[in-house]
Structure P
Amino acid sequence: MQKNPHKKARKIMNRKERLKKVGLPPGSLIYTGESKDQQPIITVFDYDVNLVREEALSPNLVHTLSIPKNGTRWVNVYGVHDVELIQKIGAAFHLHPLVMEDIVNTSNRPKDDVFAHQLFILAQFFNYNANEMDVTQSQVSIVLGKHYVLTFQEHKSGAFESVRKQLRAEGSHIRSQGADYLAYALLDSIVDRYFLVLDQLSDDCERMEDVLLTKPTTQTLNQIYHLKGESMELRRSVWPLREVINHLVRNENQFFSESTVFYLRDVYDHTVHFIESLEGIRDMLASMLDIYLSTLSNRVNMEVRALTVVAMLFMPATLIAGIFGMNTKWLPWQNNTDGFWYVISIMLGIALVMGLIFWRRQWLNKSSISED
């Protein structure tokens, strides 16, 4: 199985885009993701205990956004390729230039940065393509302020739909909490999505294991290597997130209330659980490689054994034919009209006896190769 050509092309393109940042001063906004032409989508939630207001905001009206003095405002942006839009939102919410730079640079690792009145969190979404056995990732940026949360995504993912349903529900717990609880709910939604990818990856690994134990092929080996590479990519992306959430749990800068910290600990436990489960899949894939190599070695041994048996059955006949082919008058049955059939009978008799010996020793039974 070959690498997905579209995924490889995206990596090459992202690498070229990152090269554009070389030599530029810190805070330069250069979008490094996949080029997009669609218009950005902005949704705004304003809510408190008693009411919630949801609206889709035109990019032309971004200048009307501001930091609320009470309640909670959640601004979600699809389409970080519009650098000018990010600058306008950054001006409205006083984002640091380095934060805006990280938002448009979609090749960052998960991290968190603390500023005077804001907390910046960067994480990754994952999707699994079962047909290609590919794990694709996209970046999500979260900015937490006193009465607001900003989220920036490359494209529509549907990962936060569960949070939106909670906000729309009358009397939901999330509406009675502050912006810090909203940030927790978004992180929890991201981590929960990881387990969907993990389940799909695990199903493919189990299917590959069944194929491996029945009739493995070279394509099977390629698929195992491919899945192993995808699991390593997942680990590289999720491992830093574990440290990010652990830092949030310590709450050194008091961005989260004590009640929300307890929920963050639960997210941390889920992250650890995911990493441990992913390690189990990696170990399974490593053992599958060993099984494949062992199966291949056994198959070669069976083929060599079959060739050896055939060679040994014909070896006595070759010896007898060589002896009776000598040009000497002392060989028996030279003048006998039935001499040819006598020699053939001897050859067949020896072959039959040797075949019977091989059968008794189970050399002709393929399943016995693991017993010898």
Structure Q
Amino acid sequence: MTARTAPVTLTPLLGFPEVREGDDVAGVVLKVLQHNEIQLMDGDILVVSSKIVSKAMGLRAPSAELDEVVLSQTVRVVAERMSPSGVTRIVESTAGPVMAAAGVDASNTTDESIVLVLPDDPDSVAAELRDGVQTGWATLTDTRILMGVILSDTAGRPWRTGQVDFALGAAGILVIDDLRGSPDADGRILSVTERCVADEIAAAADLVKGKAAGVPAAHIRGLGQYVQDGESSSGARDIVRTGPRDWFGYGMVEAVRAALDVEPGSATAAEVGIPSMCPEDVATRAGRALRVALLTCPEASGQVDGDTVRLVAADDFALGVAAARAEVALRGEGLTTTLTRSPAPGLAAAGQRAVQPGATIVFR
């Protein structure tokens, strides 16, 4: 008979005041715990929205400079699309995760003229908050406890609709439960399973808190097996896949454009045109592909004519380079292609100009 799993309780911390720059978040959390009549115990976990930490740290910027603010919080651009309100970018943020707009947030700021940015080191912030709450609790009750803190934020996920909360920062938490090498229920040895416990806890906590409800923190009891002392625990930055572990360093369109020397987020990307998140007609997509193709081909030129791209170049080599780049760029725009040579090169009659080598790409 399988042993019964201990119950897990998630309690919203109601009555949270508006946090302002300079506030002691740990002190505020302790007062709210008392207001909710919660007695902290060993193994308890607090999940706190990163937004209140950003407010307390004064991490704000003018909303009128949103694009510049996002780029200032960006390590690299993964994907970008034009929208009715401007350019929307998915980026690797300085805070660590890959997310839309580097986590820059305009909601619940109490001032429409500002946006909030994320702390550069969320794990350090989570550790300071944990230490502050533990020390404050020991002062209030003369009882020392071992607890965990997760600093949460909200993001979308590739291939899934909707947003969920995740662990932006963590302290005193086993963030990854590595089950590799252990047997499953049938006795087979697991080889790839690593449970992201910190994200699961953050997402569960959001079920009792949330932006619309104005409840920025939750108390969790029953997951003490994942609470560790500060020295043995790891941080949420360890969850982020970077370098060789990152199989999705670019969006599909951006990967093609980057291979053709158009890095997302660059001035060149803006010059040739950024794809829209709204449906675009074929001519618009083909024209953008042609601009990308000719970017490094000064000896070639071309035009879009209906469902055809016509290219001419100074010589066969320049034509070949331009045609190859054009086919790739068109495919990157989701257009299939057929390449033919037209007109065929040849010697010009006496007294006539030489015919430039040309090619035709039919797309659909």
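A value of -19000 was derived for helix-only ellipticity at 222 nm (-39500 (n - 2.57) for each DSSP H run of 4 or more, over all residues; to 500); which structure in P, Q was it taken from? For helix-only ellipticity at 222 nm (-39500 (n - 2.57) for each DSSP H run of 4 or more, over all residues; to 500), the value -19000 is produced by structure P.
With respect to relative contact order in percent (Cα under 8 Å, 6 or more apart), the largest value across structures P, Q is given by Q. When distance in nm of label points 7 Å out along Cα→Cβ at positions 304 and 336 is worked out for each of P, Q, structure P gives the greatest result. Comparison across structures P, Q (criterion: distance in nm of label points 7 Å out along Cα→Cβ at positions 40 and 64) gives the highest value for Q. In this comparison of P, Q, the computed figure 3.9 for distance in nm of label points 7 Å out along Cα→Cβ at positions 136 and 264 is attributed to Q.
Tell me which structure, out of P, Q, gives 3.4 once distance in nm of label points 7 Å out along Cα→Cβ at positions 80 and 320 is calculated. Walk me through the numbers before you get to the answer.
Working: P: 8.2; Q: 3.4.
Working through the options, I get structure Q.
For Kirkwood radius over Cα pairs in Å, for residues 216-279 alone, which structure out of P, Q has the highest calculated value?
Sorting by Kirkwood radius over Cα pairs in Å, for residues 216-279 alone in descending order puts Q first.
The value 72, 22, 16 for semi-axes √(5λ) of the Cα gyration tensor in Å was derived from one model only; which of P, Q is it? Matching structure: P.
Have a look at P, Q and say which one yields 49, 33, 19 for Cα extents along the principal axes in Å, for residues 120-191 alone, as calculated. Among P, Q, the structure yielding 49, 33, 19 for Cα extents along the principal axes in Å, for residues 120-191 alone is Q.
Only the coordinates and a few stated rules stand behind these numbers; no lab work does. All values derive from a computational prediction rather than experimental measurement. Cβ atoms are built from the backbone, for glycine too; each structure is taken alone.
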